[in-house]
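The data blocks that follow each hold one structure.
What follows is calculated from the coordinates using simple rules that are stated; it is not laboratory data. Fair warning: this is a prediction, and the values are worked out from it, not measured in the lab. Cβ atoms are built from the backbone, for glycine too; each structure is taken alone.
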Structure 1
């Protein structure tokens, strides 16, 4: 009996598996043994396809295991996987039969301790610094006295009370509060949305747009402040058109938003002090400036009065200044009568000389000379006018001929187009089709397109290229005199454009019993 069960050759009685069966068995075994595991390692290759899933490799110094994070988990996980980050991944092991490999389906991903967080923070800081987000030249100045201040913080903490109390003591201003979560998974997204929301407000609208933003939070551990180290928060603060003061944590706490903000405050209370001046100090300074202005005006008036008096003592008296002009006026007054007499006499002599040149004889000679010159110019003027008229007439004749030729060419072109369109009309009409041997069948003015219509019609009218013929049908044999009468009259012919040809011959009637049979065109 033992010979019946002994294998003649080793392995011949081993069960056979299909590839799918073996892959399924391996999958069940791995998922059963490693249903839920936590793996610590360094992230290697990371891929972010359009599907939203995340594919990565977890490795140590000797081995590598593939990992996949589905879209829903990737959106929920707080830590974004980056190459070189040391993490602790929680999930389940499974296989991927399509490539004969096993992989870890990640359900949670966290940095592996404080060192991993700081390494990731330094890497993110270096990336933003390389993009120029920390450049001091891009930072905006803080307004001296903003009308509206926007505060991004938790509405239930002590931070907002400290800020409002400090603003009330220093210089009361309008404050808009955008409540956000200041720690946890929702912190980064809500803070980024708050900064963008304040920037999207319309200046002068129903809800006023702030002139200054304060992002504030109390102290805490690095894990509590981690939301302000997220890249989305840093980029939102850097893109803000409104000047922004960061006041996150205590003086020793530093986050990424502190580097990209326009001003960093060590505490939320210090942020309120940076936002507005002290009202009483400002009023005292204004009073001091007013007193200094009054003293400066008084001193200026006094100095200018003294200067005016000094200058007036150096000026000569008015009587001394007028002595010379008065003496010159007396001398010129004495010389004026004689000067007037001499002027009148010189003008009389000049008038006499001009009068001698205007004698009648001289005027006559001058008129005669002008007439002779005019007579010599008259023939030349007539010839010039004749030549100008002739040139203009020739120019008008040439333009008229060109216009006539152009009009004739346009008329010929239109006539040629009309003839072409007429030929096209004749070609596209059904008359040309009749010339090729076709015919049009009508009954009572309607065109017949089917045998049933033709059989039911009382008579048919057939149009050929040279005329029309009326024939009878089986429904009305008497239409052309056919049917039971052996001597049928020929069908009526209606001429079209030419006289009708020979009358249609009477169709032959085949005998069938005692009654002749009517012929049919169909």
Structure 2
């Protein structure tokens, strides 16, 4: 029997041997930069005329790789390949499918620093963020393998005399996997392999900014023994192939993580029934957040400052769970701002591959321009007390920025920015703080820092988010520990990394036999 699931440990970079090992991985990956990557459809590796360059956001002159791009004809071919592979893969034992995930996890664990180094170069993650991303990918593989084994066992039903009744979970069919660039290994691995573990086949359209990391993971799946056609690798522009994949009549489900706008578009397109379509398409979507940490008047203010700073500026605020709003009781408002500002000033901005770096770049030019525009909006909607400037022009660097005295309904308090901008909002009392926390169209994560048990219990009931944390940061969900997903425009509350997740990729079938 396989041992119970345990989260993959994070690397301790205070240990000299770990530092040297990671530096060696960075050197190895740097020696492999600039290679070309092809589509994978069924058994075929396909090079196309249209290609896209992936660059290092820490150093825009450094080429990470060149990735072939699909068109609609190749997208159609990929769906047909997935449909053909489904006829065999759905008949493979769930326990055998789980073993592919365990093998992939073992391979990934053995090359943990190598994959993390790719995350450093292509995604601009510092050492700790990259290591956490890779660890989470391993967790998803290990956890979903065990979950598929659990679902494959005889399911408990109420017995009735003279009948044998059985509930089994069977796969859906061909799915489209559209992962984000901000967790380009962990979320990609989780979404893809949850579907695969459940017996589905997929077309994987990676985020354009991090397609090389996706290609490396697809190579690893081949080595783990995954048959051709189960995962088809289809990089390409969303406006070129995205709608086509979603609307295709053979598409059974779409699993998406990304922006609210694209998620709603996918949901709308998927709801339209195509000619010869035999099913209602299922959409599994995680679409971001506008996340709040509340600080009560009797809170541990040092803990509050630590939680806010880590949640707001980890990976330059490029997490859907990032704290972008600190709602603070008026009696401690100024002191909390002072403490957060002091901690933020200690953060070191630099290239992601440098061990000392706390704050790296934002992902690309589009994000860079967008965040800078929001900083200008923030100058009009509040008072900038920290940051607000760009860094080294060699990459997409923006200082961690704190803006105080922001109205609860200001743009920077309502719109998802996805960058290193934190808005401080003053609350007259705890009830007002909860009202502010709930006043956006999102409902992903939130946190409350308080020593008052009655207020924590009040927040437990009234703070309407999918992942609520008390006296800790609002980022850093662990697989199996904090099933992740939100309410409202944050998505379909899929609870990735939880016991319900694989059910989204299956359909229940009841078989009854009377004797």
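Before moving on, here are some points about what is shown:
- Which of 1, 2 yields 5.8 [distance in nm of label points 7 Å out along Cα→Cβ at positions 329 and 377, calculated]: 1
- In this comparison of 1, 2, the computed figure 18.2, 54 for Rg and Dmax of the Cα atoms in Å, for residues 153-192 alone is attributed to 2.
- Here Kirkwood radius over Cα pairs in Å is compared for structures 1, 2. The highest value is that of 1.
- Per relative contact order in percent (Cα under 8 Å, 6 or more apart), the highest-valued of structures 1, 2: 2
- Read-out helix-only ellipticity at 222 nm (-39500 (n - 2.57) for each DSSP H run of 4 or more, over all residues; to 500), computed value -12000, structure in 1, 2: 2
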